[in-house]
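What follows is a group of structures, each given as structure tokens.
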Structure 1
Amino acid sequence: MYVDLAPRAAGSLASLEYLLRKLPNHYRPTLILAAGQRRRQRFVDLGVEVIDFPSSQGQPVQYGASVDRARQGYVGDFMRRQTFLRPIWHGIGFMGRIARRFYPQAKRLARVMAQVQPDLVHVNDRLTVNRGAIWAAKMNRLPLVCHVRGWDSWTIFDRWLDQSVARYLCISGAVADQMATLGVLQRRLTVVYNGLDVEDFSTVADPALRQAWQTPPDGPLAGLVGRIVPWKGQHIFLQAVAQIARKNPAFHAWIVGEPEVGAESYAQTLHHLAESSGIAQRIHFLGHQEDIPGLLPSLDLLVHASVEPEPFGRVLIEGMAAQLPVIATDAGAVPEIVQAGQTGLLVPPGDAMAMASAIERLLSYPAQAVALGQAGREHVRQHFSAAQTVRGVEAVYADILGQG
């Protein structure tokens, strides 16, 4: 049984789709998915039994009017301002989240698990966004794998849940290193990179796409693909585009993705930034796009602009698979994916000037851009294939279930 309650499409679901597509036939996967998840049909088409489940992931806990008045009134303000009372205040708040969210969710999920009776539960993201599912597996005494797709920080409650996790699948060495700092022993950590099939990614552009988004058919075009959220650095990308636009009037850029839950105001900020920078006519906000493999060949290069360390960066292997030269920020797991000067260029996080310079370099030296793209596609084929991902996950399953 797989559990992913992300309310919107994300890289975690794209990676899970590849995993389930490639699993051998003797597995019978059931997937618990957030109700209303737009990727639902893709899993149904794979023959996966999908169970819709109400998800409040990313949303604040609802306590009721009286509690909200206390939180927002004098008592809450006083406790938050006092250094010695602040931990107590936060502790009370976390206990409220356990009572109002995690425990009720765990009870509902436990009933589903009891009905399905899986041999193993696989939660498709880090522990702290799967507390209810891990607790539910614990209630049913089911072995559980936690697929860590981001950085985590634990409470005492999380350390209690950790005792129920048989193994952590880490999407990069950087993530595994961070989990080790939480006290997880190396024998419980297995690095399995996300993978894909290079053959799913064409290198031939569809001219209709540029036309559909009112983009010049033959001008230079850079793209940034990812959730609209501050740490993904779309604002840095816009600043870099503004610098390039002063010298290159033909340059355009695509921003692909939708706002993460709670980041709607940041999306508006990006539109305002484009207007105030005088580049609104060069920036095309495409929103959520399902067919990323079909869209990528329309770009001349792919930019990754995260201002915080990236746990993996699935879009990087997608861009490389599409034979695009990539420019990425040098932090987190990115150096594990992009070989500087061989399959792409690396720039410091948050440095719009360095990013603009790297983009201009690839536009000025097209032969180098082509060479980087070709090397990137081959690098993904050799090191980030879906088959390799499945082999790594299967080995963990076999170890836990005693099928080695």
Structure 2
Amino acid sequence: MLISKAERFIALRYLRLGRQERFVGLVASFAVLGICLGVATLIVVLSVMDGFRQELLGRVIGVNGHVTIYAPADMPPVSEDVVTSLRQHPDVQYAVTVWEQQALLQRRDQTQGILVKGVDFNILQQKPLVGASLEPPLPQSFAEDAAPLVLGARLAERLGLSAGDTVSLMTLNAAPSAFGSLPRQKQFQIVSLFSSGLYDYDTNVVFMPQASAQQFFRASAPWNSLEISLHDGSKVDGFMRDIETLLPPGVLVRDWRFANRSLFQAIEVERSLMFIILSLIILVAAFNIISTMVILVKNKSRDIAVLRTLGAKPSEIMRIFMMIGMTLGGGGLAAGVLLGVVFARNIEPIRQWIQEITGARLFPDDVYFLRSLPSQVDPVTVAWIAGMTLLLVALATWYPARKASKATPLEILRYG
């Protein structure tokens, strides 16, 4: 739609409202402000949700890796040659053999179901989120100690434990004894605590040396799962196709999406709902543009009659008022995008500033288990919001502009 200089001049002249049109200016200001706030709010909320999803994804992968291979209980684990081949795959960052099994942790009169993970000492320290958070650092004799444990900080807090305390672990499988079948039980000493930032992980997972786990559970195999971390998480599907021929039948291969499917589906559903709900703010602002344009067309009816008398075509009248509406909506959109992006990129300093001013705790880490408010501005999301807003503004402007273009000079002068 090409706009001539004359059409542009008239549209800009109509945007400079006189004293007699203050009410139109007030309605137009509310419309522009509504679009600005709606767009900014939508960008900030979706950026925070994207940041939260990315932060959560990073923690899940940092703890468990991208792909996990499970060996069924009734068959030996994958051979060492296969493990070596997997570790040498160009997409693999590291592969960790783990012995996983459920157990009960007892401390005086308290009992907690846990997941025991038997891992190599050096590998445990290499895990991004676990190794960096170990407090105190693991002693060099970790692998040689008879019964060391590493607990999640949340689990230790719940049970009132700290490094140096002794706890009892009990297997869920009974073992034959002189008194019948009894579960195996053994004392372990807590040597360190970790904090991954994942609540379920920090309250349910316990680490011990892989050899200790194999001995405690009386396992015939040294490990029953293999956690694999990739250099590029987007290559998970291709990697899983590549290793199909290496693995024997019966071995289960699961990626992070399968293991955390319900959690990330819930986040996506919530994100979609927030997009729909907050888009209503922009829709309401678009209705304000309709009101503004209807009033403006009514006030400029005699000008429209003069223009039509001078030879202006209906399409030219329509372009003039479309330009007015799109200028109002575009101005609100530009201000909203600028405000939303700046706010989203600086949301953590803004949160801290509000906390200092009000004294209130916003986004407490003991509730959300994140030390800072995450935010990630996605240019594609911003483009979608801008495109949707422009479409709503165009639809809101089209009807008044079309109404103005269809009126004849005789009708305008007769009915006003």
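Give the label, chosen from 1, 2, of the structure having the highest value of mean count of other Cβ atoms within 10 Å over residues 43-50.
Details: 1: 15.4; 2: 21.2.
Going through 1, 2 one by one, mean count of other Cβ atoms within 10 Å over residues 43-50 is largest in 2.
Any idea which of 1, 2 comes out highest on distance in nm of label points 7 Å out along Cα→Cβ at positions 27 and 307?
Comparing 1, 2 by distance in nm of label points 7 Å out along Cα→Cβ at positions 27 and 307, the maximum is at 1.
Upon calculation of relative contact order in percent (Cα under 8 Å, 6 or more apart) from the atomic coordinates, which of the structures 1, 2 produces 29?
2
For which of 1, 2 does helix-only ellipticity at 222 nm (-39500 (n - 2.57) for each DSSP H run of 4 or more, over all residues; to 500), calculated from the coordinates, equal -13000?
Going through each structure in turn, the value belongs to 1.
Out of 1, 2, which structure matches 21.2 when mean projected area of the Cα convex hull in nm² is calculated?
Structure 1 accounts for this read-out.
Any read-out appearing in this document is the output of simple, stated calculations on the displayed coordinates, not a laboratory observation. Just so it is clear, the structure is predicted and the values come from calculations on it, not from any experiment. Cβ atoms are built from the backbone, for glycine too; each structure is taken alone.
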